[in-house]
Structure P
Amino acid sequence: MNKERHVEQSIEKVRRSLGETWKNFSPGEIELLKYIFGEAWVSMERRDWAACSFTMLTEKDVKEIIEIGKRVKQKDIMENTGIGEVDQILRKYM
């Protein structure tokens, strides 16, 4: 429950900050973003997650995070590797 709430709040921040650009993402891509954000939330320290400024993520960042989620789901990379990559992107905005 906690994970879903935090992920939804983060997704909403990204959606609002990207504005019209958000419409470029398909429902499937948004689901991948939710999935990988959820996995990142589980692995990150709560204070680190709270320190991330999701409103600073760019369209390029979001596309990159979605691609990482896709690669993890397809088992092209290990989950912990993908989470590490997402973590690096999020930490740019702490």
Structure Q
Amino acid sequence: MSWRGNADEVGTVTAGCLFSMGSALLTCFLLFINGALVMAVVRALAQSGPSWLGHAEFSQFLLLSIPVLLVIIEWLMFDYLRSRLGQRRTPR
């Protein structure tokens, strides 16, 4: 069974796949940057901050949860900016 669509449908499917792959790559890059930033901050605070911040379990929890939370916030900001910039371009 093969799927044969016209050129417009194939272009739409291809654009959707490329957009999804680009979004996944951007999310991976943001997680990498956020993880490095959180690791640097946690390590600096563990040396000079409170003693409970030096526990391995707590720092691992922070290194897992904060970068994911930051990615969610960054995507919300991207969506907000896209909606705001999209509204300005529409002619009235």
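Every number in this text was worked out from the coordinates using simple rules, so none of it is lab data. No experiment lies behind these values; they were computed from the predicted model shown. Cβ atoms are built from the backbone, for glycine too; each structure is taken alone.
Couple of notes before you dig in:
- Given 27 for relative contact order in percent (Cα under 8 Å, 6 or more apart), calculated: source structure among P, Q: Q
- Read-out mean count of other Cβ atoms within 10 Å over residues 12-19, computed value 10.4, structure in P, Q: Q
- FRET efficiency 1/(1 + (r/R0)^6) of positions 20 and 52 (r between Cβ atoms, R0 = 30 Å, to 0.05) from the coordinates reads 0.80; which among P, Q: P
- helix-only ellipticity at 222 nm (-39500 (n - 2.57) for each DSSP H run of 4 or more, over all residues; to 500) derived as -23000 - corresponding label from P, Q: P
- Computing Rg and Dmax of the Cα atoms in Å across structures P, Q gives 12.1, 33 for structure P.
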